[in-house]
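Asker: These are the structures in question, set out in turn.
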Structure I
């Protein structure tokens, strides 16, 4: 790193229109797809939760932007709990200033900023392998696919005498979609909480396209789709968990695929959703789950205490359904970003922040990244125990399995950044 250059680390807060344009042009210039990145930045700035303080920059002594990233302010859901999430996006350094540690400076600045501003967790979608893990990010978002061939047969399928209809998604449908989204993904850790303003922002995305299923005068579900290569890709689907509705949706997808000249349907949906399971059980769908190695959808905990406090309703629900609903026990968890104590009291959970010099022996001693994997449900406690080699009592493994059960986390593609 150049010790003789005085770097100015800050944000675009209070920037003029000309400065914002400079920021957008910088983002476009440092990535190979200029117009896509330029448009991405302008679109992110139109989100109702955006402020220019979320654009973190490094400027040289002449005031020129030499490195920049965006923090994406969203709320994500894990069960009935809502966490404030800071997404990391559009991380770029001017080609003339690379290999000087500026990206590291930006990441450290952004994590400190998020901690100060009350963010609970952070997520990013990494292309390079083995880079962001050095900042404590763990891959927690698998890539799911369920692929169906034989579309001509699927198009003719009619298993029920009463067949729901379908049509293209309209602007007037927007207010009807949230319940379907919420019900379909309620057990999917990581989904973005979408209020009306967020839905309206999504609708302006050029890739926002799809269909709805109608049953008489009622809407019964929706799917967001696009053609990619030789496939019709379903990025998101919220439908009544009814075989009739699933049947109608799949036939509609098959017709759209065939009319577009593509040969298969690919559903990028969590493997445990009823629609995904139906495709495997009845339509020869082939499922795959890929967990990219130290890249892809990655997360880290920014504020350990606030994250676990906000998870208390979920812990309560999970304990009530387990063999530990009457358990009274204190669990001390130590991580590399601090320690907390969970007090379990007949299904209720309280969270206590522990000082760095606390003397209690930890029941669970794991890296923050490992706890993040448990939080999102991708990893399970026995896996964490064996991979990280931390001694743990067998009963503690069972209790943690009740608190952090296996799930299928995802952030739907329309909410990627």
Structure II
């Protein structure tokens, strides 16, 4: 592996970035997690980037980049596009550096995130909502940059951004008492993975670096497999902090050199880990922040007895998403099931279903029924939550034994998404 080319983060530049961001970036704790350590029989540490002032690591790269720009470039202001965390980092940097910023965000961005950006930027930033996706917002931001000459601050595909994110790795190695055997980190556009991975490969070359992407947006994995940057046609946007159609050209070239293995994690498992960490450790994570921890089970045998670091990248999670997070977790764990059940149009049919089909621990959590007097049977949409995954077979058998005709919706994603 050649680490000598000009497009690879150097130790002195990462150290300089650490000095640059010192006044705005918190040296976040590297915390030993007892519950995870006992579960996996390893020494599991969490790098708590969710404890940054903007609740993610993004302040590091944003401030390092913007603070390094000459006044002649920033006098007109700067511009960026973001759906969340990068926007908050840029806004905070603008406020601290007294630089005007225009931040383009998708029109679909939750109000909570918009308010956060405006709060961190104070009177130094203007938020412009445009387009339905990040791609639309970026197109508008780049046009603004082209027309006005304002520097465009990329969320990940920029060397100074990558060097700023690399300071996460610098702090990990400063704080650890033992060699780090495994490092698990989330991968979206690749800025964090490129920076931290580059620092580790130079300072801790024996550490095995594992990049983790959401199953619905494996853009880095597909690109590394193809040997070039691949743009995905469609992605699942749920893990919004790591769901990108296309990784950066620069971050890709670095990541392909420093990441030892890429893995993908189902969105449902990410949701389960968010709930677990909240209930067991009172840690609030956004979906991207839980990616690295959600991947631990894939390496249960390898990490046993070893020192493992998982980067918790952020905690900007809108409370209104918790119901969806719980729903996705239950579906992934096999504890919630949806059916279209065709009820005989006679009195007592529903009571028969409740008395004869439902088990003692089963619960109806969703029910939609409209009686059709001209039909022999009327369809109902029913959501049933069971206590144990193993209870599902008994539920199905009791429906068959009692003559209920049904259609299982969990295996019909297109229909499932429309109805539920």
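Asker: Just checking, which of I, II has the largest value of FRET efficiency 1/(1 + (r/R0)^6) of positions 40 and 128 (r between Cβ atoms, R0 = 35 Å, to 0.05)?
Answerer: Sorting by FRET efficiency 1/(1 + (r/R0)^6) of positions 40 and 128 (r between Cβ atoms, R0 = 35 Å, to 0.05) in descending order puts I first.
Asker: If FRET efficiency 1/(1 + (r/R0)^6) of positions 192 and 400 (r between Cβ atoms, R0 = 25 Å, to 0.05) comes out at 0.40 when worked out from the coordinates, which of I, II was used?
Answerer: I
Asker: Given a value of 23.2, 77 for Rg and Dmax of the Cα atoms in Å, calculated from one of I, II, which structure does it belong to?
Answerer: I
Asker: Work out relative contact order in percent (Cα under 8 Å, 6 or more apart) for each of structures I, II, then name the structure with the largest result.
Answerer: Going through I, II one by one, relative contact order in percent (Cα under 8 Å, 6 or more apart) is largest in I.
Asker: The value -9000 for helix-only ellipticity at 222 nm (-39500 (n - 2.57) for each DSSP H run of 4 or more, over all residues; to 500) was derived from one model only; which of I, II is it?
Answerer: I
Asker: Quick check on the output: 22.9 is mean count of other Cβ atoms within 10 Å over residues 64-71, derived from one of I, II. Which one produced it?
Answerer: Comparing all candidates, it corresponds to I.
Values quoted throughout were computed directly from the atomic coordinates according to the rules given, and no laboratory measurement underlies them. It should be emphasised that the depicted structure is a prediction, and the values quoted were computed from it without experimental measurement. Cβ atoms are built from the backbone, for glycine too; each structure is taken alone.
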